[in-house]
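In what follows, structures are represented as structure tokens.
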Structure P
Amino acid sequence: MEMDLKHTLGALLFATLAAVAGFCSAAPNNKTFADDPAVIDFARDLEQRHGFNADELLAQFAQTRSNPRVLELIKPPVSPLQRSWERYRPRFLNERRINGGVQFWQENELTLARARALYGVPEEIIVAIIGVETEYGGNTGGFRVLEALATLAFNYPRRADFFRTELEQFLLLTRENGLEPISVKGSFAGAIGIPQFMPGSQRRYAVDFDGDQRIDLSGSVNDAIGSVARFLEQHGWVAGQPIATRARTSVEPQRSLIEAGIRPSLKVADLTEQGILTSADPEHSVALIDLVSPGRETEYWLGYENFYVITRYNRSSFYAMSVFQLAEEIRSRKLR
């Protein structure tokens, strides 16, 4: 019996220790970014280069921790789905976004017309970008931008340099605008406001379009409209020029034509000789855009310089085509 008791007590002690060890290993990491030597070096560097108070920055970082959800959302899927225009298009080309775009245009007609006059970008393109990005300001993101950018800058090696630069731009942006960094919210990737500008883009391209002496992309629709138009104009938008046109093919296009890239570099006349037919000016330079859908015939389009400019907002031909087609639907519906 004494031996049984010893065995029982030993088993209980082992089980207790195992449970404690399990709890400790499962307990969340309570370290904040202020405990990370790389963040401390980052704060000291900003103090030297931009005149920040490093201790004040670290006090902000002490209120933030690495966000696992951000890391989950940013990484590519384990088993990526095959590209499918048929699946992608309805996310943005639907009645809700079309009707919402018409309403947004009607509510902001004068501001949109002023942006077109100033920057040469049609109203429907500005509206469509805002519609695709945040559904006209209805979904601007609920992540704390400081936490999201710090997570990606210091815990996502694949693109750490890019996000560290954006974190620096964000801290400069909040200082310039008198904002508390910890209070600003946006997307999991750190994009902010109605048009979802990254901090660097906001500092380079955003404008005070309502004349209140500050740039507010989260609260001012006017600032958002003007900033989208200026972003496109600064990236080379050509007023009055086409965006994209549908092409017909008599033969399967050579892969090299697609691989030439999304920036216009192919002459329409040369494409015609290779069986890619269109009514476009033979002397125009274009890119051949393939909108693939598994199990269906590929759609081919010719993208002009303005199509390429839209991809500076999001480097995807699917994205740019969604903006273009949504814009066309909104304009058509508004003019009825």
Structure Q
Amino acid sequence: MPIITSEYKAPFRYRNGHVATVLPSMLRKVKSAYTRERITTPDGDFLDLDWLSGQHDKVVILSHGLEGNSHRHYITGTANLFAANGWDVVAWNCRSCSGEMNIKPRLYSHIDAPDLRCVVEHVLAAGAYQRLALIGFSMGGAITLNYLTKMPEAHPPQLTAAVAISAPVDVGGSADELEKGKNIFYRRRFLRKMIARIKQKAVQFPELIDLTGVDKITTFAEYDRRFTAPLNNCRTPAEFYALAGSKAHLHALQLPVLLLIAKNDPFMPASCYPYAIAENHPFLHLEVPETGGHVGFVNGSLRESWMEGRALAFVQQVMEKS
């Protein structure tokens, strides 16, 4: 599809990519009145799903980002908006992210498309929904794209459209970008949370996880070498990144997808903007506003986020045409 010319322009005070990224993440608060459901995965683990149900005939499944959960502002904001516009909503929590440590000797990761498939199949099992949309943010966007591009046999007929916001199609490239000096704030913040989580997992599986020197880890490369790769049955971080990225598989998209990434997203290198692919693809809609940061896109004030309304508008537009 042609590259979309975005209408979004950040308010003056949020034009800096770091400001647009950090302030919503730290200061924006949105609550949702969820009902929680726990389901069992095929490998005997569990996933916690948070519902906003109005007994509608269409449902949207939301996937959160790295070290996030269903209560992050971008998930609750999107959930409330879709619920107010006639959708049932399922905000699922990746393994270990719902407030209770998962059972199996692994954590969440960008390659969790099988878990998203499990959620999709469970949500549709009762036969209540005629339409399904998927929306993922950051890591959740990567999971969504991996599900869409690498598991075509799993797609139900109800699946109509998807949106991936601030999603790295080149996960390895994004990891390298976060290693740069300009991103030290994000790197330290993520690693602090990731190290705390791996310590919890080590209590369950001390024979598998060696915590020697864990508090001295200062790079994603080292963390991924020590923990992410082996816990996901990968020999090296490079092998994991190859599985986690979707760029080489975007040609396989078979339904309308909006990939929304700000040009000033501090997490994204040039390799995460697939212009050449989108220009000739019948289903990939690439929208790159000049501003917006990473999962930011402030609209007027911190209380509002433009990206949530953009996701709703895209999905509704697809539904009207189908």
* Structure fact -> Working back from -16000 (helix-only ellipticity at 222 nm (-39500 (n - 2.57) for each DSSP H run of 4 or more, over all residues; to 500), computed), options P, Q, answer is structure P
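Match the computed value 2.4 of distance in nm of label points 7 Å out along Cα→Cβ at positions 99 and 307 to one of the structures P, Q, and report its label.
This figure was derived from Q.
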* Asked: Given a computed value of 5, 21, 25, 21, 14, 7, 4, 2, 1, 0 for P(r) over Cα pairs in 10 Å bins from 0, in percent, which structure among P, Q does it belong to?
  -> P
* **If FRET efficiency 1/(1 + (r/R0)^6) of positions 179 and 203 (r between Cβ atoms, R0 = 35 Å, to 0.05) is computed and equals 1.00, the structure in P, Q** => P
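Here relative contact order in percent (Cα under 8 Å, 6 or more apart) was calculated and came to 26; which of the structures P, Q was it taken from?
Working: P: 17; Q: 26.
For relative contact order in percent (Cα under 8 Å, 6 or more apart), the value 26 is produced by structure Q.
Suppose you compute mean count of other Cβ atoms within 10 Å over residues 195-202 for every structure in P, Q: which one lands on 15.9?
Computing mean count of other Cβ atoms within 10 Å over residues 195-202 on every structure in P, Q gives 15.9 only for Q.
Rule-based calculations on the coordinates, nothing more; no lab input. For clarity, every value in this text was computed on a predicted model and none was experimentally measured. Cβ atoms are built from the backbone, for glycine too; each structure is taken alone.
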